[in-house]
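Just below sit the structures, each encoded as C-alpha cells.
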Structure I
C-alpha cells in the first residue's frame, strides 16, 4: 500500500455514494487516503490485514462506515491505537438509528469518535482536524475553510 494519512473502510459497496463526500474533503485538502470495502463480520481477517497494512503505510486516522449492526468501527478500534471515526449509515428498518447506537456505544477504554448518520463530510473534516494538530498547512486550510463558511452565511443575510 502506498503512503496514506487516512484509511476509509466501508462495510459494503452500497456505502460508497455516501463516503464519496469524505473522499471529496480529502481531495480538497490534499489528504492522502485509500478506500476499501471490509466487513467486520464477513471479512475479519482481511479487515485486520488492511489495518496493519495502512499503519505500515503511515495511516494516522481510520474512518469506518457501516449500517445496521455497524461493528466495523469497533473492530478497527480494537486493532489500533490510532483515532477511529465511525460513520453510521442509514439502512435497514431503523434507517441508521441502529448503526448510530452500535457505533457510539463503545465500551470504556475503546473510544470511537462518531459523527451523525450519513455525515461523511463531517467525518472527513474531523479527520483533517486531527491531522492538522501536527500539520500547519492543514491547520491554515481549515482556518480558511471556516472563514469561507462564515462569509457564505453572512452573504445570505
Structure II
C-alpha cells in the first residue's frame, strides 16, 4: 500500500515535472500548492534527492528540480525510495525477502505465491510509468474545464 509519504512524494514530483526545464521550486510553494506539510515535505524531498531523483540549489534562484528528465524517472523507483519494496508482505519481495516466522516452507506457501503475483502486477505498472506519463494524463473533468465544457 502506498503510504502518505509515497503519495506526497509523487505529488511533489509531478509538481516539479510540470516546471519549465531549468526552473526550480521552493519547498514552501510545493507544499502550499499540494496541501502538504512543509516539514514533512522537506524530509521527503531530501530522501528523493539522496536517491538521485532530485537536485537542489541554495540561494537566489534556488529550490528543487528533477535531476533528470521526467521521461527518465520511473514511478516505481520513486515509490521504492520513499516506501521501500513494492511487495505487500516481506516474503514476496525480490529485494528485501524475509521469511515469515510462521512459515516453514516459503517456496510452497500459497499466500506468498498470491502476494508475489500482486507484487509483479504492481511492478509491471509502476516500473513502466514515468513522471512524464503522469503529467501528460489529463482527467476528463480537468480536460472538460480546460476546453470550456461544463
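Taking log10 I(q)/I(0) by the Debye sum over Cα atoms at q = 0.09, 0.13 Å⁻¹ from the coordinates of each of I, II, which one would give -0.28, -0.57?
Derived from the structure labelled I.
Say we calculate mean count of other Cβ atoms within 10 Å over residues 15-22 for every structure; which of I, II gives the highest result?
Structure I gives the largest value of mean count of other Cβ atoms within 10 Å over residues 15-22 among I, II.
For which of I, II does distance in nm of label points 7 Å out along Cα→Cβ at positions 55 and 79, calculated from the coordinates, equal 1.0?
Matching structure: I.
Looking at structures I, II, which one was distance in nm of label points 7 Å out along Cα→Cβ at positions 39 and 119 calculated from, given that it came out as 3.5?
Only structure II yields this read-out.
Quick check on the output: 12.4, 39 is Rg and Dmax of the Cα atoms in Å, for residues 31-110 alone, derived from one of I, II. Which one produced it?
I
Values in this text are rule-based calculations from the coordinates and carry no lab data. Here the structure is a predicted model, which means the values were calculated and not measured. Cβ atoms are built from the backbone, for glycine too; each structure is taken alone.
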